[in-house]
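*Asks:* Take a look at the structures below.
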Structure I
Amino acid sequence: MKIAVVGTGYVGLVAGACLAETGNNVTCIDSDTGKIEGLNKGKIPIYEPGLDDLVKRNTKEGRLTFTTNLKEGVQSSLLAFIAVGTPPNDDGSGDLSAVFAVARDIAKAMDDYKIVITKSTVPVGTTRKVKEIISGLTDHEFDVASNPEFLKEGTALTDFMKPDRVVIGSDDVRVAEIMKELYAPFVRTENPIIVMDIESAEMTKYAANTLLATKISFMNEIANLCEQVGANVENVRRGIGADKRIGYQFLFPGVGYGGSCFPKDVKALIKTAEDAGYELKIAKTVDKVNFAQRERFFQKIYDHFNSDLKGRKIAVWGLAFKPGTDDMREAPSVTIINRLLEHGVEVHTHDPKANKVAESIFADRISYFDDAYAALEGAEALILVTEWPEFRSPDFEKMRKLMKTSVIFDGRNLYNPAKLREIGFTYYGIGRS
């Protein structure tokens, strides 16, 4: 099929590359000239394992092209995916200005029948609004559909190529069949393509992310209680995760969730409910618990140093909101580092992929190291924020020699407390008495 994908951010670029990989002709469109010029030169603007090779291979084969010319891209395609950003407004609602702007541009570019698909995460009613906008600007026949993405940063290619399910929101049988044909190569192992009404498809994305965020915040609450009563959250996690109704996924306590989806989508669902005259009490609590968890973790650091942090050197391992990405949107590390800076701490940081992104946030207020051990030299403590694989089994003896005082604040429960204490470390975890 001939496909246009408007937006070359995380969702658009992954979707475009994966759709091209199955033989479709995909044109990725973006108004950012610099980004398009970079992509045409093989420069990938985000880090996602495997994406670099996928983009370069399909570009070389001629199935994937990049342009700023929306009119040309849309006119040469049957399907036009809208995959632009929907950042949160101050009230938690999604900023849909880019989505609606693209809808207007598509309408003006249309020269025959098109299917316009919202791939961006959008509140219920957005796709209908897109249809309304386009109808007011063109006489050409078209249809709309909702096709929410369920990509996890760090495993996005696998998530797209081997999805648990594909959700299609459509009121037209013809559109649904075309979309099912498009996704057929990705569900050869019989994972379902679920066709539903447009509103339900839009709601499904928010409901799924909020439920997963709920599991994370619930386990963080249990971890906090474990600390108070002397239980070990790792044992509790194993005990409840063995229940098939619950499972082990998203049951790891830590310093809270971050990224471009969970924080934004939980808030957006809360706002959608408020606009509809309903209060989502559980979702509100999930959001509050998540951000309180970061402050609780900082408080452990503050208390250890007897409320005296000024002038101390502290190392932070892990800046991205999760391993496998350089994304620092809503990352717990940002909250924690800002709190350290407020108290006059000299912060030394290392992340395998996110150092450059961190520079755009903190500039010269912190020091960046390409080597994890170099960041530890003279540090009075190490704060582990992101569970990158290379942090799992470090040389603790080397670390102890490099550090001024041997203290670890383990925000992901990566390390064995008994082992660390045995070799001379003071250890703080999450939910471990």
Structure II
Amino acid sequence: MQIIKTADQDFSVKWKALRDRLSIEGVVLADPERMVVVRKIIDQVRNRGDQAVSELTEKFDGIALKPVDFRIPPDQLVQAHDQLDAKLLEACRQSVSNVKRYQQHIAVKQPPDLTDTGIRLGLRQRPIRRIGICIPGASAPLLSTVIMTVVPALVAGVREIAVISSPSHEGSIHPSILGLCHELGITEVYRISGAQGVAVLGLGTESIPKVDKIVGPSRWWGQMAKKELYGLVDIDSIAGPSEVLIVADDTARADSVAADMLSQAEHDPGSAVLVTDSSKLANDVDSEIERQLAKLSRSEGSRRCLEEYSAIIVAGNTNESAQLANEFAAEHLQIITADPESVANEIDNAGAIFLGSYSPVALGDYYAGPSHALPTGSSARFFGPLCVNDFYTWTSVTQYDANALKQAAGAIGTLADAEGLDAHKNSVDIRFCEDLS
């Protein structure tokens, strides 16, 4: 694994190259050939509906499905739930409870109206009516993603939730995902995925109603489809490879830092970056990664990610480490230092911050409460974690009585005159005109 020192003459070049490899630029500014493919998929779904989805699913997933087969029958959800391992079900319930408690705690409440004589100004809060959730399932059944995307929506009061996932388990969705959906009260589950799955959610077909918002991770094709459909529907964010940046000093244990880095690299694609002011820790972590890597079931893919998307950075001091962390704007930021809180106070850009030696990213992935659906590829500069507040719509409410409007009429008329919009001015003045002939 490459070890880079900030004091090296070519550090800025290497640092930029690392960040560029993780950038979501490939989705946001997709190359023309890939974007043409995505647009063709969307057009096919828009123009030919269910039939196109059947053909695309067979083409990309190798599964022949008729439209009647898209939706998982309710009895299969019940059966999958009945067959869930008792220990696994209990772990899911603990996670759901923690996520629900946290989301309820952070939920923004509708504020009281602002009132003055003859004036009422308000902001009305409502849950989004219908959402679609993408659950990855091709390489592993990500039960945690079901919890982290569905529960915040349920807390917000979303009434209709449609889940899509890859038909990669014997022509269907992994039974553990189906069982968990039933546990959460989700009855709409479809065995479709990729760009065509996102297109179905955003546009709707004969058998699947369109949604108002699409959330959840997917590979590049699904992300490009989300971007293309944004505006017709809302989306959570545009996501790239999973990533962690760890700021650590010589108080950190090399074995736990190495384990934290490997936990992200095994996503394949996944990125792990250590920034430390300790050369000894840097070398010890590098050795420890090699030792632990040999024992992992996904060692080949993890090694590739460590070589292509990861690095150990040796900084001059902790302040420089914090500066690099801000530039990186990581999805997950771990701070394992003697005083992690002081370092965290210097951070403006991060999807999720984990403080101290006993707060690994896996805690957030599975259990703690904040959603693990997070911004990646430096987009933490403007996106935040998926949460209950992302599933509300807000509508302003304005009410004036006659006296209040009369007092405002002069200013409104002056502004309307300045813009040359006579009808705007007249729409106020006519209310106080006695001669209506």
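Just so you know, all these numbers are worked out from the coordinates, no wet-lab data involved. Nothing here was measured: the structure is a model prediction, and the numbers come from that model. Cβ atoms are built from the backbone, for glycine too; each structure is taken alone.
*Asks:* Taking 3.7 as the value of distance in nm of label points 7 Å out along Cα→Cβ at positions 36 and 140 derived from one of the structures shown (I, II), identify that structure.
*Replies:* Working: I: 1.7; II: 3.7.
Of the structures listed, the value fits II.
*Asks:* Let me ask you something else. A value of 90, 56, 46 was derived for Cα extents along the principal axes in Å; which structure in I, II was it taken from?
*Replies:* II
*Asks:* Comparing I, II, where is Rg/Rh (Cα atoms, Kirkwood Rh), for residues 180-363 alone highest?
*Replies:* Numbers: I: 1.03; II: 1.07.
With respect to Rg/Rh (Cα atoms, Kirkwood Rh), for residues 180-363 alone, the highest-scoring structure among I, II is II.
*Asks:* Let me ask something else. Using relative contact order in percent (Cα under 8 Å, 6 or more apart) as the calculated read-out, with 20 as its value, let me know the right label among I, II. Intermediate values should be presented prior to the final figure.
*Replies:* Numbers: I: 12; II: 20.
The value was obtained from structure II.
*Asks:* On to the next question. Could you figure out which one of I, II the value 1.00 for FRET efficiency 1/(1 + (r/R0)^6) of positions 124 and 388 (r between Cβ atoms, R0 = 35 Å, to 0.05) was computed from?
*Replies:* Details: I: 0.45; II: 1.00.
Traced to structure II.
*Asks:* Could you figure out which one of I, II the value 3.4 for distance in nm of label points 7 Å out along Cα→Cβ at positions 116 and 324 was computed from?
*Replies:* Details: I: 3.4; II: 5.3.
That value comes from structure I.
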